[in-house]
Structure 1
Amino acid sequence: MTTNSTNRVEQVAQEDLVMFINACLSCTGQREFYDDAYGQRVSIDFLHDYILGNYRLLYARCLALGINHFNQAQIILKLLASGKNISPEHRQEEGALIAHALKTLPPQRGWGVLQQLRHRRINNRRSRAIARDYLSMRRDVSFDAVKYRPKVRAIASHAHLKLQGELGTFLFRNWKQKTYETQLFEQFRQAHYSAEAIYHLPFTVAEGLAAKHKIPRHVFLTGIQQQMTVGEKLRFQGVAERTNKVEIDLDFGRLPLTKLALYVLSLPWSTRQQQCDIFHQALERSARAVLKKAPLKLGKVAAVLDCSYSSSGSSEKRRRPLGVALASHYLLKAASKSYRDFWTTPVEDALQVSPRGQTDLATPLLAALSSGAELVVIVSDGCENFPPNGAAEVLRVFRTKLDPNRRTSIIHCNPVFNSEDFTLRTLSPTIPTVGLRDAEDLPTMLGFARFAEGSAPLSELEAYLAERVQHLVGAQLLRQEYGCSP
């Protein structure tokens, strides 16, 4: 009886962790096609509190799994807000994981996380040490001080940081002094009086000053492009094309695969058709770049890709599910010896795909299974309605009658979190379902699928997390001391 009880406890823990990791891979607290933002945030916040309260060590180690930025931020904040009674050894590991996660977050998110410490009134010795070390590791603090001035000032004040040189003067003693030795600080001062000086500032700072100087929009966008990030260029590309007064110089080679796919899908059908060769080559190059960082070698692969109307996403995540499907198409094609794609609405060219129609997964799934593929990857939100549960029945018959020995691997990748039951919508209990925020995470998710399937025990999942931690932060970081008492 004791053995059965222990096994059941381990099974529940394994299921809880897999559910949480999947949620952290797909949920961003934003509105989805079927769920509003409030439900998403309430559900994911409950999951964070539940896993933190019951599996704190494993909760912290989820930072090493490549979960999305939104959930990394939540884990960092919740770990720093608690932990009074944890052991020194685990405190050191948590500190190393937090420091590494902050370092790898985009700077606006990293500073935003630290600013949240003030809003949530988290001000213990460990949180101040983390803020201090984050400030010291930034390569260009003066740039951050200009671009994220309110955040940096709030963090420095809250954590009682000692600021070197002119940084403290710029942040707290008003920038209107006569002159600065720090070049960027001086350019920021001059930009309040000279229209020419704004073109040396970060785009988001220069934008407000351009309005103050009443610089025409197209003139400003033409002159400031060298200061714009890739993301900023993407956001203003559509505006520039509509006005026809300015051309944004967008380097496709610098775009991540999923962002590039989303950009292509945002363009009119005629534009995609005219420049299809350029976009094909850019997506293929981006897919190869992903595989250089995370090698993935596959044999005969078939992909079932959902382009039904629900793949249009929401006002906050426009065409996100479809963009993930398109990016996954190029990544799987680049990683496979033999590859075929099957869309819910058949298309001759993947670049011409658009979100339309009902969700018929059964038809393309039948075609994929009959293609003789060794691996079938399904990218869908799991909301099939034409017919309902059609794919589930196909998978049941295939697993029980045609392939009981599981010669064909089948994995369902879901980019959408279901807030109603804290999970991802599954197609069938016979195949694993994993969260997929970006197509770039696909190599990691294919390895994680064995845990989502439920066949791997808790001990194997714990070992997997420990291995990821060691690989991510290394022995040197783990020896660093962040273990001050709150």
Structure 2
Amino acid sequence: MLRRKIETYLSEWKQGEDRKPLVIKGVRQCGKTFIVKKFAKENYPNVIYMNFLLETDKKSAFTGNLDVDTIILNLSALIPGARFTTGKTCIILDEIQECKEARTALKSFKMDGRFDVIATGSLLGVKGYGKHKKENKEDAGADSVPVGYETVVDMYPLDFEEFLWANGVATQVIDTVRSCFENESAVPDGIHKAMMELLYRYVVVGGLPEVVNCFLETKNIDLIHQKQQTLISEYEEDMVKYADDADKPHIRECFESIPKQLAKENKKFQYAVVKKGGRASQYKGSLQWLEDAGIVKRCYNTTIPELPLSGNSIEDCFKVYTTDIGMLMGMLDYGTQADILKGNLLGYKGAIFENLMADFLFKSSQKLYYFHKDSGLEIDFLVRFNGECVLIEVKARTGKAKSMITVLKNKDVYHINNAIKLGQYNVGRQGAVLTIPLYMGFLIKDKIADPVIPDVDLSLLTTKTVE
């Protein structure tokens, strides 16, 4: 059974006195349904579960009046033996994007307060996407979101730390790695070697629970690749099912171009790579569909490597990565997985490990940014770390990072004081550059030293001061 970080969030949500209905959204097959059902079973005497995609008859409970009494009466008729006890019942609304009335009803459940409600959705951002959505907002569910009456949280496939848990890595070992990162001290050789091997396995497998379980049970690369391709086929079926007819081929073309986009020296997403002669007007909406579905994530170029990164980002200049590294591996030729494990990959290895870093950052809820100039100067990623803008360079092998050195040397222009270089080596520092092993990428997160806003000393505002 896979341990997930969102379980801690669910426990904290349940303890909240004024909790709202919870909406968990995320890419299909990231484990939402399993975790929610597990949590509800362990914490509530009564669990009412319905899946609007598989049980379309349950939608009828949300037709007509949407007050809680009417909904409960309707559900009682549809689910024989269902028990609705105040304070002891959890109602799970799975695939809620299939029933916009159920999403609207979350307001009623919040105002009523007798029952806890958890909803999940894989395509909440893209249901009814395309011209149909623009022309008929009501049918597309655009007006069904009960703003202010629900709590929305993102869920991702397993991150690297969760993958370590799944492989039986002790908390003490992870704490040792974290301590070495924070103190800039070398990781003990035995731990370092094992962590590098586990990292390569994570690259091959990724974090989609079904694929992770296949890896844990079989250790069979062929079966792992088959699972990945099956899931990718399901994503492509969603593209056909939910997109507007005119957009369907464009969405798939955008998706299938990602490996080629990452193979370029300049990894900026180019519509001409999707299809010869391709233009933004053809594919811009299709790319947005993929991002809304949680399948890809854009990494925006910035005008300058300074905070705030979002304020300096360039809207129409970006790279595109898959949100799970295993998804990218499933799109590559069979045998690539074995090459990764053996270290046989040549030039494309850089693209894979860049996507790995994007996986680390995205799954820790960070937005993605990079820096590129026409002169050829390029930094793989920019992050806010320890309160400042820090450069990140990812090296599949050991090597110099010329662009990083250039930026650091020109402090009057770029105002950058620190950089992190990840590669196949242990922890060390050379001046402004902290070198860390690739597997430490999941630890790069900003920490606000004191998140509490201090009180204002109102005694200073005396009558005399005002005068």
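Just a few scattered comments:
- Highest-scoring label, criterion being mean count of other Cβ atoms within 10 Å over residues 11-18, among 1, 2: 1
- Origin of the value 13, where relative contact order in percent (Cα under 8 Å, 6 or more apart) was derived from one of 1, 2: 2
- Given 3.2 for distance in nm of label points 7 Å out along Cα→Cβ at positions 235 and 339, calculated: source structure among 1, 2: 1
- For helix-only ellipticity at 222 nm (-39500 (n - 2.57) for each DSSP H run of 4 or more, over all residues; to 500) computed as -12500, the structure of 1, 2 it came from: 2
- If distance in nm of label points 7 Å out along Cα→Cβ at positions 27 and 67 is computed and equals 1.0, the structure in 1, 2: 1
- Which of 1, 2 leads on distance in nm of label points 7 Å out along Cα→Cβ at positions 155 and 355, largest value: 1
- Computed 213 for volume of the Cα convex hull per residue in Å³ - originating structure among 1, 2: 2
- Source structure (of 1, 2) for distance in nm of label points 7 Å out along Cα→Cβ at positions 3 and 307, computed value 5.4: 1
- Distance in nm of label points 7 Å out along Cα→Cβ at positions 83 and 267 - highest-scoring structure of 1, 2: 2
None of the figures in this text is laboratory data; all of them are computed from the coordinates on show. Worth saying up front: this structure is predicted, and the values here are computed from it rather than measured. Cβ atoms are built from the backbone, for glycine too; each structure is taken alone.
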